[in-house]
1. Given a value of 49 for relative contact order in percent (Cα under 8 Å, 6 or more apart), calculated from one of I, II, which structure does it belong to?
2. Matching task: 3.8 is the computed value of mean projected area of the Cα convex hull in nm². Pick the structure from I, II.
3. For helix-only ellipticity at 222 nm (-39500 (n - 2.57) for each DSSP H run of 4 or more, over all residues; to 500), the calculated result is -30500, so let me know which of I, II that is.
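Rule-based calculations on the coordinates, nothing more; no lab input. Since we're looking at a predicted model, the values are computed, not measured.
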Structure I
Amino acid sequence: MHGLTTKEIGAIEESIKMEALCVQKLQAYEREASDPELREMCRSGLQTAQRHIDELLGLLR
């Protein structure tokens, strides 16, 4: 770890949970969407949320 405080670790963990919730919601929206453009927006959002999760996890290593 990089000398993070307990509070900082908690904030990062909470952010990971929120990003994971975004992933779940966007996956559901993508499945339900009939408009191809909307589906693509969901896929793009999924990629962004997953990248955020990966970056946050990197802070905890």
Structure II
Amino acid sequence: MTLRKKHKDKIVEAFTNPERITKALTQGVRDALLKHKQAGNPIIIWRDGKSIWIKAEDILIGK
């Protein structure tokens, strides 16, 4: 099997498993929020059509 085919197969496999994609994205967001909180950096969220700054101490980390 060529390297190109192997990568293509992995991509197809990943996109046919939405639970795996959701889990990876959720973990990535959680990790990013945790890093911001630990570093004392605020984040910006979108709420009611406006961007809102959230202070590091107010960032909520889910499980």
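1. Details: I: 49; II: 24.
Comparing all candidates, it corresponds to I.
2. Considering all the candidates, the number was obtained from I.
3. Numbers: I: -30500; II: -18500.
Answer for the origin of the read-out: I.
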